[in-house]
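A.B. asks: Next up, some structures in structure tokens.
All of the numbers you see were taken from the coordinates with simple rules; none came from a lab. Everything numeric in this text was worked out from a predicted model, so none of it was measured. Cβ atoms are built from the backbone, for glycine too; each structure is taken alone.
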Structure 1
Amino acid sequence: MVSQIQPPTQPEVIYPDSDGQPVANNTIQFGWIVEIKQNIEWLFADEPNVFVAGDLFWYPVEGRNKIVNDPDVMVVLGRPKGVGVARRRHRLCYQQWKEEGIAPQVVFEILSPSNTQTEMDKKLLFYDRYGVEEYYIYDPEKNNLCGWLRSKDGLDVIPQMADWVSPLLKIRFVPSSEGLQLYRPDGERFLTYTEISRNAEQERQRAEQERQRAEQAEQARRDAIPRLLQMNLSIEQIAQALGLSVEEVRTLAQE
């Protein structure tokens, strides 16, 4: 009997989700990454098929794990938020062939002093080659914004960025002496990283104050019930006076 020779199996291709490097090289760069990512996420909060990610590895070609980039912020229109459809879990990286072949359409890079011109030239070539529609680079140190928009010949430089409106996101870019400002489609300015943090803290404090007021009001009702009972008021009258149900008054009276 002649045995059949089995073809050699191909080794599984591993797609790393980290290079061991930090998300940002300094707090300024990190702040801008967070600000742009969060504001775009809020802008599309009610759109289930807009995926926004920061510092996520993007593999455009199956089987080619050396072809990879990790945009500071990328926006994918037409893909579900948060989790990949194939595995029903949070994406560890963006494998384009598992995402119906859809490439990120909008990419942001925030420069840090460690970025070299060669590195940024390679990123532009990558984004041009693999289908990015809009590409923006912001240098916080120089307060300089550059942009590229895809035409039939590839990514072309946007000659004038002041008051530029993203064709896909409808965001307006307004450079100012205080730094780049981004405006929503409704004309409202996006919040800065500092404003986002301050508002979150104010909301936490407001919620805590509301909780304390509710506890104090509840305690005041508890304290009032014995006095009202001593005045020979009925359970029904006490409930009406305190804005409680009869059952609640009975329960509190027994405690």
Structure 2
Amino acid sequence: MAYQTLIVERDGPTAIVTINRPQALNALNQTVLDELAAVFDALETDASVRAVIITGAGDRAFVAGADIAELAALPDAEAATHKARAGHKVTERMEHSRLPIIMAINGFALGGGLELAMAGDIRVAAATAKLGQPEVNLGIISGFGGTQRLPRLVGQGMASYLLLSGEMIGAEEAKQAGLVEKVVPPGQLMAECKRLASVIASKGPRAVALTKQVIHKGLQTDLHTGLEIEAEAFGSIATTNDAREGTRAFLEKRAPKFTGT
């Protein structure tokens, strides 16, 4: 499928999705949101895809935010609510995907860009990246999940600082806060993301998908309920073909050959 605002490439079992609006610092307009939803629908059904990397075109921005021109043109509260829900649809689609998603943050990740990044599973940032939720500078609030995901990742205090001040932080400070997992030199960003995606793609695909699902379910509940979710999930996968292959390969001191069954 051809996309207007995305470039989709393959690196073995990894799909690389590049948001391609460099002239607008890869801002999220409605077309980008619609195409991101469509690309995940396509990738989800392709069994040969084991991991996804999302990045932005150029070297200035991952995604610099939502499209301000579209926001300024919103006619009323109903239209604005619909816009927020369109963003939620994409980010929740990513969270519910079976695929592990690595965000390659190559520059500015601001507003809707940071909200998109937070919907991924692992965030790797170039050392030159800048992150923030500057919506209050425009007299609005985060609408694509920032007020909900940011406190879950970095705690209430740090989230309040970013959401209420609108200030940006650098990649290293974001790592210290728990907002990104790794920081690498800009020239090594895609190589590191591809390496990490390849490592994950080599594992049992059902185990990877189920681990992601259990993490997200557990975060929505108390510890006791989360442990029950984990126990049931463990029971459902422990006797699969992949589980038998993985344990047998370990005992036989060889690499496993997972089939996803």
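A.B. asks: Hey, Kirkwood radius over Cα pairs in Å derived from one of 1, 2 reads 22.6; which structure? Numbers along the way, then the final one.
C.D. replies: Values: 1: 22.6; 2: 19.2.
Source structure: 1.
A.B. asks: Give the label, chosen from 1, 2, of the structure having the highest value of relative contact order in percent (Cα under 8 Å, 6 or more apart).
C.D. replies: Values: 1: 11; 2: 16.
Across 1, 2, relative contact order in percent (Cα under 8 Å, 6 or more apart) peaks for 2.
A.B. asks: Can you tell which of 1, 2 yields -15000 when helix-only ellipticity at 222 nm (-39500 (n - 2.57) for each DSSP H run of 4 or more, over all residues; to 500) is derived from it? Intermediate results must be reported in sequence, preceding the final value.
C.D. replies: Numbers: 1: -11000; 2: -15000.
The read-out comes from structure 2.
A.B. asks: If you don't mind, another one. Given that mean count of other Cβ atoms within 10 Å over residues 126-133, derived from a single structure, equals 22.6, which label among 1, 2 identifies that structure?
C.D. replies: That value comes from structure 2.
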